[in-house]
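Student: What follows are several structures.
Every number here is computed from the coordinates shown, using simple stated rules; none is lab data. These numbers were taken from a predicted model, which means no experiment stands behind them. Cβ atoms are built from the backbone, for glycine too; each structure is taken alone.
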Structure P
């Protein structure tokens, strides 16, 4: 998302080098978590339909 890109850019531009890896890992985790949540939501919605 645009907000995530802005957050990452700000973090990468202003943080020390050692923290860059942390922000990239966090972003990867967040995208993966959102994908799992979206998948689970769609599965649940499909199961509830008659």
Structure Q
């Protein structure tokens, strides 16, 4: 059985090369980039809020 838990992460970023926070189908966003990095790191789809 795997435990489920939440993380609190405080981050700052230069958003110049991004198109906002929220995932957009055809644009690079902060949320999409973080979720892609977490998938690569853990092998699991993790939702960022």
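Student: Given structures P, Q, which gives the highest value for distance in nm of label points 7 Å out along Cα→Cβ at positions 4 and 36? Could the numbers behind the result be given before it?
Tutor: Details: P: 1.4; Q: 2.7.
Looking at the calculated values, the largest one is Q.
Student: If helix-only ellipticity at 222 nm (-39500 (n - 2.57) for each DSSP H run of 4 or more, over all residues; to 500) is computed to be -8500, which of P, Q is the source? Provide the component values of the computation, followed by the final result.
Tutor: Numbers: P: -31500; Q: -8500.
This value belongs to structure Q.
Student: Given 23, 52, 21, 5, 0 as the derived value for P(r) over Cα pairs in 10 Å bins from 0, in percent, which of the supplied structures P, Q does it correspond to? Show your work: numbers first, answer last.
Tutor: Numbers: P: 23, 36, 21, 14, 6, 1; Q: 23, 52, 21, 5, 0.
Here the read-out was taken from Q.
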